[in-house]
Structure P
Amino acid sequence: MKIRLSLATLFFSILFLTYAQDFSTMPGSAYCARKKAGSPNLSSRLLKSTASIPHSFDVIKYTLNVDLYNCYSAPYPKSFSGSATISFKVDSALNSIKLNAKNFSMIIDSVRLAGVLFTHINDYLTIQLNRTYNAGESANVKIYYRHQDVQDSAFYSNAGVVFTDCEPEGARKWFPCWDSPSDKALLDLTAKVKANVKLGSNGRLADSTLNGDFLTYHWVSDQNIATYLVAITSKVNYQLNIGWWHKLSNPADSVPFRYYFNLGENPAPVMAIMPAMTSWFSQNFIEHPFDKNGFATLNPDFVWGGMENQTLTSLCPNCWQESLAAHEFAHQWFGDMITCSTWADIWLNEGFATWTEAFWYESYAGYGAYKSTINNNASYYLSNNPGWAISDPQWAITTPSTDILFDYYITYLKGSCVLHQLRYVLGDSLFFQTLKSYCADTTLKFHSATIHDFNAKVNQVTGEDYTWFFDEWIYQPNHPIYQNTYNFQDLGNNQWKVNFFMKQIQSNPSFFKMPVEVYIRFSDATDTTIRVMNDANNQQFYWQFGKQPVFFRFDNDKQIVLKGGSTIVGINEVMASSAHVSLSQNSPNPACNSTHICYTTDANMDVKLEITDVYGVVLARPVDKQQPAGRYEITLDCSTFPAGQYLYKLSAGDSRLVKKFVIIK
């Protein structure tokens, strides 16, 4: 698989080297993103969106019958013959239907429905029906076709390996279909192969029949499936292990997990964790929804990552890594059971799977491991933000290029962080109640959903309107840049006031509404965390206490992971000290070329004196060492500083004191 040379390629090359010594720790989301963003199968230049085509029918079932026998012998042709019976229900009166069928990939031989006519032009198969069908009526057409011996990056045949790989719109290259994730259907697939071939597909294995050197597999999906998730995975002398997961609702009932792998590979690391992973996801979402599941490693044509084909995930060769398995398996709930309705809703697939990958670590390593993963995701995004929104409504009409649709920083990393921030906003109880309700909703389960559907589910479960959250984090780009200030005010009589001023300085968009938390510690070693809603820019809060505050921090637990900026001590701030440390006002003030700063300590302690601008950027650090008790005076050279306002901050032991000074020229 050739990878386009780009900044994204450079990033993944660096990421690969970063994890080279411990490849198993590489994020599954990184595997997935590189595969999907870089695959030539997904070049949007080759695709035509179905969104602009009038669509007045609902596909109920695809019955596919393909003869792959010759594909497993040299010279390993990519040509095969097949038939596709498409059963559909009419939504509004029609006398023709239009399907996706790539001209480059396939030849249509005939269509059976009482001698109907058809045309196959510009990648569309238009079938004139035998009469006008009214709303509510059902019909089916049977299409006989041949896949040509071409490399179309959807159907692969090489050295005894045959597989398909279709996201986002590659299914149209190997069988005629309505190739849109919004129209899911049942699947019945029969494939004829050589006797020494193992072939896996979606759903359950209904039967396999051996007739001489011909082996026929019959796979049936009893749950709806999106066309891009329909898959064939097969190989001469494929290795196969089968494991079992016992249902939580009925431990006597078990689900088979099939692991197809290449000779010399060891699927044991993934096989060992799948029972616990399936139980964890079942406990927190809904019980595993399919009759079977599994994984299959492919050949070097599938060089990177994974693809979450429904009930049979494709993996790159020898990629039996926990992180990749967790990411792709999460898709069985978020992407397969409930599929993004349009490509504008891709967050429901990749953002959720990337978040769930972190959530899996929480199951056995605790919340800290989960949060560390989310923090890393946020850090990568903040350092590499390309500057567009997670979802653009236009993508529902015109499929974007895949390096945009599957951008690692936006779709995966920012997407996972937005879901984490929703967890913070709602709290764990309502958040997980929302996920369970979303997964269990019969109008969505085994169907498709939009981001608006998930938004509506949040509103339904919480009883509040959280549209504002989706508007700013999903449909707007970027993130808030805070320029907050605070100060402690001595009111006398042991009464203290904490003033907090919130300001965002980013330009696009100008404001993000969010609940925020502030942490305050007092001189008696007690502390408090206060949560307020920041619903306007340049907003001020204050709190009064009957004890002395000594420490203040905004977002102490770093729950708003998508943010930048600083929170610094404000003008005229005099910060209290829990030890006998003093800091005098500098002299002269205002200063010109130099000024003197004096401080005292009453014990041996680590001392740091920093000069910063009003945004908290450190400009100088005249002192950073351990010092004995005493009085100290330093002369600060101000000659290179522009005129303006500055802060000097003393950290000594547990004490922090800050004062402001001015430089004039």
Structure Q
Amino acid sequence: MSDSPVFDDLLDEQREFPPPAEFAAKAVVSGDGLHRKGQDDYQAFWEEHARELDWYQPWDTVLNWTPPHAKWFEGGKLNITHNCLDRHLGTWRRNKAALIWEGENGEVRTLTYQQLHGEVCRFAAALKGLGVTRGDRVAIYLPMIVEAVVAMLACARIGAIHSVVFGGFSPESLADRINDSSCKVLITADGGWRRGAILPLKNEADKALEKTPCVEHVIVVKRPAGEPFPCRIKGGRDHWYHRLMESAANDCPAEEMDAEDVLYILYTSGTTGKPKGIVHTTGGYSVGTYATSKYVFDLRDDDVFWCTADIGWVTGHSYVVYGPLQCGATVLIYEGAPDHPEQDRFWELVARHRVNVFYTAPTAIRAFMKWGDHLPAKYDLSSLRLLGTVGEPINPEAWMWYHEHIGGRRCPIVDTWWQTETGAIMISGLPGVSTMKPGHAGTPFPGIEATILDEQGNEVRTGSGLLAITKPWPSMLRTIWGDDERYVQTYFTKWDAQTYFPGDGAKRDAKGNYLILGRVDDVLNVAGHRIGTMEVESALVDHPAVVESAVVGRKHDIKGEAIVAFVTLGGGRSLDDALRYDLKAHVVQKIGAIARPEEIIFASDLPKTRSGKIMRRLLRDVAEGRVLGDTTTLADGAVVEQLRESYEEKYGG
């Protein structure tokens, strides 16, 4: 055992929120029985939930674990689209809404489970007609439209491996991902709507296709309403989606897939090197996303579930498509931005579609705070009964704002921790059971074994350390596409081949609730004290003038590193010397003098990836005066240049 901290233990959150009695009385899970099952025999726990799904052939072995490689439900055969679609058709759910889609320009389209099944079968048949077979890779580069979900499910239905690329990525990023996995087909659209403008996806894809000789066919969805969006259609290679669908067969039986057959590849950026093609397989991923959707989101048959993620990210894979559809949920999908045409768009959608479960990112919540309490107050949000967060740790004050202004102080909040690599939620409270603490992800999901270790692999009993997953889980990544050595080196060499290292710091309270402190590579070393960025950022956001902050370190001759804070202010306030002093004093009051920022820089916005994560690496470049690193994943490339200009104007470069 070890008491050695990886981060100094700074913030001390004491507020607690038990589940409301009315919620707990109707919850899918009440009491601690589910956690006990997962602790007593985690393999039996996962096997029990696998049996709730349909299999063509049962498995021979629950787990074959040859560290660091796992095989779950080996010998079993299934198809995830059968569990998402076909198994609901023999029940009343066949006429239930599977998808409610709304475009940014106000179009609404609803597909029942029966209708979605028909669309998927036709497109699966169309893919087969183009020569796509089991094991072929198919790239999907689409906006958030119904056809994006259909494309994923159609690939899975015939055993093709999909690789979804977020529609905001550059042609170069798209080409890199297509070439790395040798995709045979690209599915794209002539365009998509974003903040009132049409994104010319096909034209962008054409630039990538100049460098992707492996692509044999391109399928183009006609998206923009009104006048056709001009794009080039290359004869013999390019095909209009609607024309393929007109001539496709109405039925396409689901392929019987081995549990360990690859379902999809999803690329995730590393801090160095090329993006990693994370590989997820069919059986374990099906079970993991099904069980976590059912319990974490407390899904009920009359729910409308809205996860705001794009399908270009793992959250969209697991909790827009595969998890909720296996549970038979009604899923809301929205194409556009949260601030178009007005900054109240999300709340208008929640009120009009009577959303019950709402799952979004802390980045979005902080933006909502900045835009003002009056916007959600305009709408009837009484349909909401459960809220969730995903993507990064949520600051306690953002948690409290979400709880009060969106949840009306009556909705539990599930603050979920997981990664592209884990495939499904790993740490989260269960809303009918767990007492929630602002900023805390909660306890490991039943059947997940997590702990906190120091650098030497000793368990940390008090204070902070490194998050570690000590046993395999069904939805875990199996390898990195084409680079198993990188898989081993990246995730299973920190301590030993049996222990997964997520790269996050964490601490836990006396009740076992985990507080995720952020990426270990974001740790600050100030005068020998290791300080997590999340805690300093939380202290800044606690100040009434600040709605968002990001903290980085800059080299310092005496301290080793000095803290540089970038802050976004609310209420039209400007950053003057008096407010700078006040903010520094506030951090000292909340944490201590060791965490006092050396510099505080105003930022009208912070540089974020298109999935909403703050790119602290670029902020470090700004603070150190370095040449900017790779900016291809930025949502708005102008933001970091504005910050650099502001910094140089204030501090002389």
Next on the checklist: Quick check for you: by relative contact order in percent (Cα under 8 Å, 6 or more apart), which of P, Q is greatest?
Outcome noted: Q
Next on the checklist: Once mean projected area of the Cα convex hull in nm² is calculated for all of P, Q, which comes out largest?
Outcome noted: P
Item to check | Which of P, Q yields 0.55 [FRET efficiency 1/(1 + (r/R0)^6) of positions 363 and 411 (r between Cβ atoms, R0 = 25 Å, to 0.05), calculated] | outcome: P
Item to check | Structure (P, Q) behind the derived value -6000 of helix-only ellipticity at 222 nm (-39500 (n - 2.57) for each DSSP H run of 4 or more, over all residues; to 500) | outcome: P
Checklist outcome for this item: distance in nm of label points 7 Å out along Cα→Cβ at positions 35 and 435, calculated, reads 2.2; among P, Q the input was structure P
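I have 1.00 for FRET efficiency 1/(1 + (r/R0)^6) of positions 395 and 475 (r between Cβ atoms, R0 = 30 Å, to 0.05), calculated from one of the structures P, Q. Which structure is it?
P
Throughout, read-outs are computed from the coordinates displayed, never taken from laboratory work. Quantities reported herein were computed from a predicted structural model and do not represent experimental measurements. Cβ atoms are built from the backbone, for glycine too; each structure is taken alone.
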